[in-house]
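Read through the structures below before going on.
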Structure I
Amino acid sequence: MVYGNLARLTDPAPPEAVLTRLHDISLHETFAALRRHSAFDWLHSTCVLRSGVDYAYLKGPAFAARFYPDPMQRTFRDIDILVPAHQRRDLVQIMLAKGCRAFTGRDLAFRYLDFAGGDDLTDFLSLHRVTNLLTPQGLVVEVHKEIDNHTSLFPTDILLREAGEIALRQHRLKVLSDLDHVVFACYHHTRHFWSKLHWLADIDAGLAKLGGDDAALLAHADSLGLKSTVSAVLELHHLASAARHPSDFDHPAPGIDLLNACVHNLQGGREIEVQLRQGQRMGVLGFDWQTTRLSVLDRARLGLRKLAPEYEDCLKLRWAGILRYPFASALKISRALRRRTADLMRL
């Protein structure tokens, strides 16, 4: 999309070397996308349909197929699929049987997992709210039992009940409803600080598909407790469409906050994400003006998830039977306290 837009500029035209480089990148990404789509076809027909689970795809190619004029206009790196918690094991088991590999971590921390028995898989699924698997073709698949682990504002049963269908290549796929998908797209990137080019394009495509019905979108967002977030994204869309820059303003506003995040993190990257998160307040969402209807009890319940035991500790403590869970939690807390103590001693 960037190459296509820049290539049409004439006054002034971008340097030829820049266009050549973007052309080469565009071809490389197109070939990669075709390979990923082929792997997606395999995943859906060989694993998802045969497992018989209820499901809905979200983000990535599912979003592109529903909202973009051409699904190939949007690149993607992985597949996200939502399934009921009680059916996640059915899908994961058939994926493992068809040659997929479960893994944890990314980059240098990447590690494949091998399950010695049913207890290992049970522990892994109960302790990981998102299951990461790699298909034989090299496509990453994230199997979710809820689409947001940080707030639980999106009830899985309702999302699946209201899911719709789209056509993508030779398949009919279930995807999140239009309103759910756009609200989630608005929310999701306020929790993350990677490159915002996808986000800006997704928001523009989603709003265009909804036909400018901001009232329906805001009403749905309000029902989920995310009206302030979606209102800010609508403001961001207006500012970005008008080619405004954060330096144009001398006053704070939610939409300007989002515009500033987009401009200063346009290229993305893990280092920038870490840097920005250091200045982020401790709380439920990404910005101070993001309000939710979460009660104190809900916040406490979600906070307790951080005390959940680590899968690797449970493996080492398998001899303890059911007591491996509290023992593993104690190990996790002990490590956190030691790190905290070491940090304080360095001050």
Structure II
Amino acid sequence: MSYRATTAKLIEYLVDYDGPQLALLVTDRNREMLAHAVYRGDMKDAFFGCEVPEKAYNKYFAGTADLNYAFQRATQNAFYFFDNAFVEGADDVVQLQPATKIELENEAYWPRSGIFSRSHTSQYNRNRPASSTKTYKIDGTWGASDFSHFYGKMSDLYSFFAVINRFEGSSAPKEKAFLSHAIRERLWRGGGSYSGFFDDLDTHNTLNALAPLEVAKIQYASPGHIDLRGNTDALSYTADVIALFEENSRELGKSYNEIHNILRKAKMLKARPDTQFPARAIQEHVLNRTREFAQAMKLENIDQIFEASGPNVLVFAKLVLSIYRRANELYTFEAEGRVQRA
């Protein structure tokens, strides 16, 4: 799949005051795009928009996040302009012009804070249920072991994000306490600690009827498909993190290797959680780079994840590295052409 979209199809104008002000489109990369009217001298009716990550898209239409939040969650290469002057209505296709770095720094193009979906003049909305199904197309030769590996890594990420998603609302104290306990129970010295930790999360979701990840349907024939059922936001969160690797896999890999190598040279990869760093400066550097790495992967509630880790810099770093490894393995399925989001 291309890293950049070139065209987009108009789905509906969401806000129309004396002409279209906010539009919903789908790009030729099959990603939802939100775009709003702006002034641009070389276009008659300029719109500036972005391919919005699924979770941000759902939160926006649910009314729990504003338009500015949805734009802020997009990656740098997901922003475009188009001229709406010749669009007649739904299903028309527009040509997209990628936004430059300088244009992205122009605050005049960004939506102001406080614009929510409840202000739409259109009735279009996605009142998505708490539970939904996501389909992945599969190609090539798949055996039981391939599916087990794919599902296992997907379940690990999904289980973690399902817990993180509940850090808001009335269940937040209970979920934060659970995550802290699950992290501190592990020694984080090898594979058993990591697999046991993610298994604990999955068990927690299952025992508490919190929409654990399930296989709704699977067809092995090439091309086939896998349908996974679970919490809508957690499924979207998982898909969004994996999608980041399409354009940022090299940068993410460099960040992973840097943190991993620091821990390796300090002989801390197999160290117990209470092991001290060789120097305070190394500890601070690992913490700062891990935070930046987590932000690059668009992880949410980073401060709260760190607090749940002890706060322990070594455990926090190992946990974030483990999330990268699972997302990277799932991205490899896509890069090899064996999996594609439907």
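Bear in mind that the values in this text are calculations on the coordinates, not laboratory data. Keep in mind the model is a prediction, meaning the values are calculated, not measured. Cβ atoms are built from the backbone, for glycine too; each structure is taken alone.
Determine which structure produced the value -0.65, -0.75, -1.42 for log10 I(q)/I(0) by the Debye sum over Cα atoms at q = 0.14, 0.15, 0.22 Å⁻¹, for residues 181-308 alone, calculated from the coordinates; the candidates are I, II. Intermediate values should be presented prior to the final figure.
On the way: I: -0.65, -0.75, -1.42; II: -0.86, -0.98, -1.47.
This figure was derived from I.
Determine which structure produced the value 0.95 for Rg/Rh (Cα atoms, Kirkwood Rh), for residues 245-332 alone, calculated from the coordinates; the candidates are I, II.
Only structure II yields this read-out.
Here log10 I(q)/I(0) by the Debye sum over Cα atoms at q = 0.07, 0.11, 0.13, 0.14 Å⁻¹ was calculated and came to -0.34, -0.87, -1.21, -1.38; which of the structures I, II was it taken from? Intermediate values should be presented prior to the final figure.
Numbers: I: -0.34, -0.87, -1.21, -1.38; II: -0.33, -0.80, -1.07, -1.21.
Corresponding structure: I.
For structures I, II, calculate relative contact order in percent (Cα under 8 Å, 6 or more apart) and state which one comes out highest.
Values: I: 13; II: 17.
Going through I, II one by one, relative contact order in percent (Cα under 8 Å, 6 or more apart) is largest in II.
Given a value of 0.50 for FRET efficiency 1/(1 + (r/R0)^6) of positions 109 and 165 (r between Cβ atoms, R0 = 30 Å, to 0.05), point me to the structure among I, II it was derived from.
This figure was derived from II.
3.5 is what came out when distance in nm of label points 7 Å out along Cα→Cβ at positions 69 and 93 was calculated for one structure; which of I, II is it?
II
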